[in-house]
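There are structures below to look over.
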Structure I
Amino acid sequence: MANHVDNIIEVFFNKEDQNAIDFLTQLYEIGTDGDLSSLYENAENTRSWWEDNIGAKWAYVNDLDTPPEEGFFYINITSAWGPVIPLVEYISESLNHKCRIEHRYIDEMPNFAGCRIIKDGEIVYDVSDEDMWTTLEEEKELRMKSEDLHFDNEEEEEQWFWDWRWEYVHEFVDPDNFKE
């Protein structure tokens, strides 16, 4: 079974841009039905096409905001093994690069995580950790040492690790870490 990757995509655009409204409304409608490949004119139902154009061998919409309004659109996509970076680039292209897109992705283990911000077609922020478990283990050791922690058993240590692990990962991918 493939690892699921949570992709959180937020699009900020000029609320007067009819092209953006039309495209994102189409994405919203597709998202409620589920087939992301229908965004593309010449989509193929092959693994290689999906990996090249969407970013994963499969992906589906997990959650989405109301249709685009007030210059904002949110969509959450679950994908297999990798982030949907090609899809995000396609969204930017379809909006004539007149937007800001914040894309956060986190593997379910988490084996990897990252955040990419595209502004007017340019990547202005790109941070990823392809070995998040090593990072978490290193952070765990640092915290145990700095807090002088000792545990009675593995279960107690694992619970402590679990309590802050996901918060750490989500802070790592927070687009607010980027300062313009």
Structure II
Amino acid sequence: MYQAPFGRGGKYLNSTPVVKDVISGWQIAGITEFQVGLPMQVTQSFTAWGPNTQRPNMVNGADPMLPHGDRTIARWFNTDAFVVSPANTLGFAPRFALHGPGVNNWDLALMRDFHLWERLRMQFRAEAYSATNHPQWGNPGNNLNNRSTYGVITGANGARSIELAARFFF
């Protein structure tokens, strides 16, 4: 939390009669989160003797990750790096060969206290969750047999949310 150095009790503009009371007491706070995406595994539909899903084969020498500049929501990873393993065999692709999209989130709050009477004060708060409105993509489809969603991001977390509040302390 950061107290703005303006107005009454601050370093700047503390002697101008009306301005010092209007601009004093503002605080800003924030929480920032940067995170690498969750590990992902590519799967294929089950074979006659196996579980519901199994690992596919990985093409020798193929890199499953695309460079950052080549990733889009329509093709998040190199979908050509994996092929269906033959029936009644276990695939040899790594268990978690990929990472999904990461998190880049900024939550901000702006607040000010108003002293109303001796022991009564009110705090005004304006809070913005996902303040920059940067999209937080969900993981792409990872089932090799489902070609319509394989490697495609089809969802995201919610957009920016702003909340205004007044709190009374007595």
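Since every read-out is calculated from the coordinates, none of them should be taken as a lab result. For clarity, every value in this text was computed on a predicted model and none was experimentally measured. Cβ atoms are built from the backbone, for glycine too; each structure is taken alone.
If P(r) over Cα pairs in 10 Å bins from 0, in percent is calculated from each of I, II, which structure is the one that comes out at 9, 25, 20, 13, 12, 11, 8, 2, 0? It must be structure II, since only it matches. Given 2.0 as the derived value for distance in nm of label points 7 Å out along Cα→Cβ at positions 12 and 28, which of the supplied structures I, II does it correspond to? Derived from I, not from the others.
With distance in nm of label points 7 Å out along Cα→Cβ at positions 92 and 116 computed over the structures I, II, the top value is the one for II, the highest of the group. Taking helix-only ellipticity at 222 nm (-39500 (n - 2.57) for each DSSP H run of 4 or more, over all residues; to 500) from the coordinates of each of I, II, which one would give -12000? For helix-only ellipticity at 222 nm (-39500 (n - 2.57) for each DSSP H run of 4 or more, over all residues; to 500), the value -12000 is produced by structure I.
Here distance in nm of label points 7 Å out along Cα→Cβ at positions 100 and 124 was calculated and came to 4.0; which of the structures I, II was it taken from? Structure of origin is II.
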